[in-house]
Every structure is written in structure tokens, then in C-alpha cells.
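Enquirer: Structures for review follow.
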Structure 1
Amino acid sequence: MEKVLLGIGRVAGAAGAGVCLLAVATRASGGFYLGGVQVASLLQVGMAAMILGCLCLLAVLTADSKPRP
């Protein structure tokens, strides 16, 4: 289970960072829409993906620190 959460966390974090960078680059170039979607919505999707990645990685870290009988 920890390996699955670790994989999900890494993929979600990387994808979220990529979407955020794309949204920022589009807005910096003067665009408000990318493929019919508002850039602000893309930024929120990217932030949500990074938060999901952080929560998955946090779950792995806290599960690893529990004492095992």
C-alpha cells in the first residue's frame, strides 16, 4: 500500500506542477483561456493535484513512523 501511495503522490505532484507551470506561462503570455478552459481553473486543478500528492506522501511518512510489533 505504501508503494502505491508513494507512486500516486509522485505522479500527482509532478502532474500538478506541470499544469501550474502551463497555466502561469499561458497567463504571462497574455492569454486567459487555454483550449476553452480558463487559466485560473487550470491553476486550481494543478494546485489540487499537488495537494493530493502531498497528502499521499504524508500518509507514507506517517505510516512508516508507526512502531511495528
Structure 2
Amino acid sequence: MSQKDMIRNHLVDVGDISTAEANTVYSITRLAARIGELRNEGLDIETVMHQDRRGRSFARYYLDAPPF
């Protein structure tokens, strides 16, 4: 299974993913690149920036609208 397939399946099953999750669960280090490829294939993925407890920014990618 390709990295894009793994990410696509995760987004469908879970709804969202972060770089840390992609790296830990799937050993994918270039999540943003794979997200770009999925978008080019027509998948509607939204990016929302978050901050961790230390104030560092990170992206979380949502297949559906993110919860607010």
C-alpha cells in the first residue's frame, strides 16, 4: 500500500491527521507532500494550524470540516 493510500484511508476512517501521527503510525515523514498529491487528485482536504503545549505550531489535515 502506498503512502497516499495509507493517508487517504486514515482520513476516511478517522477524519484528520497530523505530521506527528503520520510519522509515528505510518513512518511517513513528508505528510504535506502526500497531502498535496491527494489534493491534486481531487480530495478536499482542509489544513488547520494548531499550537502544542510548548507553543510550537503544527498542521492538522481534515477530510471533513474541522470541529470548532
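Coordinate-derived values only; no laboratory data. None of these values were measured; they are calculated from a predicted model.
Enquirer: Figure out for me which of the structures 1, 2 the number 47 belongs to, where relative contact order in percent (Cα under 8 Å, 6 or more apart) was derived from the coordinates.
Expert: Derived from the structure labelled 1.
Enquirer: Which of 1, 2 yields 32, 42, 20, 6 for P(r) over Cα pairs in 10 Å bins from 0, in percent, for residues 20-59 alone, as computed?
Expert: Corresponding structure: 1.
Enquirer: Let me ask you something else. Please state which of the structures 1, 2 yields -13000 when helix-only ellipticity at 222 nm (-39500 (n - 2.57) for each DSSP H run of 4 or more, over all residues; to 500) is computed from it.
Expert: So the calculation was done on 2.
Enquirer: Also: Could you figure out which one of 1, 2 the value 20, 58, 20, 2 for P(r) over Cα pairs in 10 Å bins from 0, in percent was computed from?
Expert: This figure was derived from 2.
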